[in-house]
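Below: a set of structures, written as structure tokens.
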Structure I
């Protein structure tokens, strides 16, 4: 039995680089299209496996929708506690199918007018696919000293009930160590374990485990 977290990288090659798994197989695309699927790649982090991103995922069109359901269900017997499907912005085929096969959605957003408009539109689109899907919203690159941030906070709080989402208590600060950790291909919790970004991500993990009903 395999326990822990598995990341299914539906499009962002940025994530695969940050985890140091570029070029490893099977990729997310190979998992979808291969009749014989190898086990997702274990990383050097305990309890974390990954299906790396693949540029071919961007070539999938509406005619490929039916290739998703069986491979995604094929992850269930592997006994991961969480399968996190990381999707690019927008609702392409991969993102829509991830939503249709998910228990809930985690949406990061910036506290800026354009980002909040995009968030509202994204939630409307998600609701069009699944009316009752739980949605958790995370404030990312957070700058609490800015008036714009405080105004955005007020809007996010007031919109949570109307748009039917949960605004997470944890915020991820705008922190240079997070960007540096990606370049070094390490989690920020290892690269700079006492940095504001690392502290925030640990807090996020604890909050999500509680909300999602996960065991430590």
Structure II
């Protein structure tokens, strides 16, 4: 068994975890029944409308990203941690240096050097499907992006599941930078996210939780 830092079900023996709940549980060192069922693939999320929407439009988002920034995206599968317990599945590897860097590319860390992306992760938010991304920031409750009103820049909330998902992808693929592509029917925006050195301790914490808390509960 391995836990996948992903957004939708992949295979029957690769349970998808609600990542934020997993991190909260690891910190408490205590396993609740709801999370245990998720880890054991007791819930099927494939029929949920947001999941179906994302799956249906992911390729469209990648095609538009490639067209706008003149790059290619190479599909990839699951990347496993050396322990065999953790896996990550980015939506692809970016081939080429993105061109046409405009106001649609937002750097997560303002003072860092703008790196070229290694991997890409696509989000097609169902709740914002007819909005621009900045409209979603204002109107969708608990939206995963924030918009800075002073310069209209976007950034990913670091307490959101997607932050942990992307950091896990960067660590498990051995890459340094991810383009988070956010697509709706009205807009496409990119948040460029670098590997966070302080995040690495989470990997060991999850592995320890697996052996000390999860396995004994079976």
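Read the figures in this text as sums done on the coordinates, not as results from a lab. The model shown is predicted, which means the values in this text are computed figures rather than measured ones. Cβ atoms are built from the backbone, for glycine too; each structure is taken alone.
Can you tell which of I, II yields 2.2 when distance in nm of label points 7 Å out along Cα→Cβ at positions 184 and 208 is derived from it? All intermediate terms of the calculation are to be shown ahead of the outcome.
Numbers: I: 2.2; II: 4.1.
This figure was derived from I.
Of the structures labelled I, II, one was used to calculate helix-only ellipticity at 222 nm (-39500 (n - 2.57) for each DSSP H run of 4 or more, over all residues; to 500), giving -12000. Name it.
I
Between I, II, which one scores greatest on FRET efficiency 1/(1 + (r/R0)^6) of positions 32 and 56 (r between Cβ atoms, R0 = 35 Å, to 0.05)?
Numbers: I: 1.00; II: 0.65.
For this comparison of FRET efficiency 1/(1 + (r/R0)^6) of positions 32 and 56 (r between Cβ atoms, R0 = 35 Å, to 0.05), the top structure is I.
Taking semi-axes √(5λ) of the Cα gyration tensor in Å from the coordinates of each of I, II, which one would give 28, 22, 16?
Values: I: 28, 22, 16; II: 29, 19, 17.
It was calculated from structure I.
Which structure, out of I, II, was relative contact order in percent (Cα under 8 Å, 6 or more apart) calculated from, if the result is 22?
On the way: I: 19; II: 22.
Value 22 for relative contact order in percent (Cα under 8 Å, 6 or more apart) corresponds to II out of I, II.
Looking at structures I, II, which one was log10 I(q)/I(0) by the Debye sum over Cα atoms at q = 0.12, 0.14, 0.20 Å⁻¹, for residues 72-199 alone calculated from, given that it came out as -0.56, -0.75, -1.24?
On the way: I: -0.56, -0.75, -1.24; II: -0.45, -0.61, -1.22.
The correct label is I.
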